[in-house]
Structure I
Amino acid sequence: MITDAPSSPVAPTSRWMAAARARESERPHRLFNDPLAAALAGAEGFAWLDRMTVAAGSGGPELYPVIRTRFFDEFLLNACGDAGVRQVVLVAAGLDTRAYRLEWPSGTRLYEVDLYDVLEAKEAVIKKAGAQPRCERHTIRADLRENTWPESLCTAGYQPRDLSVWLIEGLLFYLPYTAVHTLLAKVSAQTATGSLLGLDVMNMGLFFSPLAWSQQLALARQGAPGRFGTDNPRTLLADYGWDAEVLQTGEEEANFGRWPMPVMPWWLPGVPRSFLVRAGHT
């Protein structure tokens with residue numbers, strides 16, 4: 001749910017994430033390679049990344065999206081490999097390039113849902129680079145705030161009765177409370193039992209802890225304030241029929257040998273936390 005219009009500031013954050021992927025791709029021992037990321041980020045994306053790194057006073061604004069990207073790369077490929085899923089839906093896909101950089105099993109159909117202008121801008125970069133998708137890729141130009149996007153998804157070939165894997169990455173933090181619950185309800189209505197869902201979400205401590213104030217202020221100044229957090233992602237998803245496994249960034253399976261900060265114990269209150277979530281539809 002992003003747009004280049006000034007009234008919707010999430011597009012610059014997508015370029016910030018692309019800039020983080022581009023810098024990771026330059027590392028000799030990188031966690032992934034995204035050849036399209038630098039062009040998608042543009043000067044604005046790298047400027048955002050530098051500003052957020054200064055505001056946070058650490059490598060978190062650059063490292064967190066890198067850890068998150070690798071985590072969900074593995075999640076999606078495992079779903080398509082081990083679980084045999086062949087339908088992948090990227091919600092608010094933005095500048096995601098997984099259709100082009102991951103080795104998908106034969107027969108995989110990947111659906112990218114986002115606004116018309118967002119997908120058109122991405123297509124221009126992809127076309128200039130001459131990149132070819134490694135799966136059957138479909139783009140659904142739709143506004144997630146409207147009720148018709150599931151219909152548009154099905155028109156593009158998505159089959160709700162078949163197994164699917166969904167990814168909601170880098171989105172929920174920026175949405176109002178009601179929009180989060182509306183989105184989860186719509187996603188759940190389009191998934192068969194046994195389907196999978198990946199998402200990231202922040203806790204409430206990110207909004208109240210002095211440790212996060214500088215980063216929160218920097219986001220607000222750029223017109224992209226955080227709006228949603230939860231201390232219990234399991235309960236949030238259970239209300240919509242999902243059985244969730246929740247990891248803190250930095251825990252085993254969510255650090256890849258790169259996370260330098262200590263992981264705060266779950267019982268310690270009031271600290272900022274980022275959650276990476278894998279869930280199955282029951």
Structure II
Amino acid sequence: MAKITVEDRYQYFEKIKPYKTLIQYLLKREVTVLDMIKINSQGAAHKRLTMAEEMISLASNYIVLCGVSKAMLKLRNEEALNDGRKSLYKAVIYLEEAVSPLVDAPFSEYEEKLAEIATVDEKRRYSLIRKFGLALKLLQDAYGDNTKWKWAFVELEGRYAAVAKNIIDLKAAVANIDPRAEDYEPTVMHLNLIKKVLVQAADRYREKYELSTNRIDDFKMGINFLNALKRIHIQLGERRDAELIRKKSHIWTTKLEIDIKKQEEKELKKNPNG
């Protein structure tokens with residue numbers, strides 16, 4: 001690896017100045033908005049959506065810092081990547097607080113939360129979720145395939161999938177999938193994204209179970225995401241798709257029951273006297 005000169009470092013720090021300035025601004029704004037919510041909780045859900053958007057922007061700036069470091073210094077800026085990951089966790093927490101973190105739950109259980117952001121149009125909701133997904137993908141790409149955070153990202157992907165689902169008003173969505181509806185395009189695109197990320201979350205949790213943890217809870221989470229997707233298909237009247245997901249969920253549940261039994265038998269052999 002070539003030696004990094006003083007001039008190289010100078011050029012690097014000059015290049016990242018505007019990004020560092022924006023990062024500091026966003027961090028200060030977060031503190032200010034949180035203080036505002038403590039003083040007056042009215043409109044808190046709207047403020048949390050804004051903070052989620054700004055945390056996504058913050059993560060994007062950290063990713064840029066890493067990219068510039070790699071391009072100019074031939075070094076990966078691990079600190080920037082870790083700050084970016086933490087920023088996305090903040091973003092998903094703010095979204096969960098605004099719209100609910102529930103996975104396999106009927107719309108009626110979190111519908112009341114959405115009433116607080118009723119004035120936020122579908123275009124903005126979809127845009128926010130799309131930005132999150134893009135930032136998450138860029139962050140994972142920046143870390144690379146061999147990162148120690150590989151399996152930790154499964155949780156973040158799952159929480160992202162849950163808020164992507166929970167931020168959309170499903171009752172309005174049923175009406176908006178009519179091509180004549182004003183919000184037809186963003187609604188259809190958002191629903192397609194939800195279906196995609198719910199499947200991905202389910203598959204990733206099963207992959208984590210099979211290849212890493214062997215924890216029953218991980219497999220159960222995968223099944224929960226499949227069941228959440230089935231609810232979406234049922235709500236939209238997509239019976240064929242709902243039946244396909246129901247069958248997949250049944251196969252996974254059967255596999256889980258077999259694995260639980262095997263684990264119990266294994267434990268019994270280890271401790272035959274209880």
message = Suppose helix-only ellipticity at 222 nm (-39500 (n - 2.57) for each DSSP H run of 4 or more, over all residues; to 500) works out to -27000; of I, II, which structure was it derived from?
response = II
message = Once mean count of other Cβ atoms within 10 Å over residues 13-20 is calculated for all of I, II, which comes out largest?
response = I
inquiry  = If P(r) over Cα pairs in 5 Å bins from 0, in percent computes to 1, 6, 12, 18, 21, 19, 14, 7, 2, 0, which of I, II did it come from?
reply    = I
key: Origin of the value 47, 26, 26, where Cα extents along the principal axes in Å, for residues 77-204 alone was derived from one of I, II   = II
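Here, each number is a calculation from the coordinates, and none is a lab measurement. Source: prediction; values computed, not measured. Cβ atoms are built from the backbone, for glycine too; each structure is taken alone.
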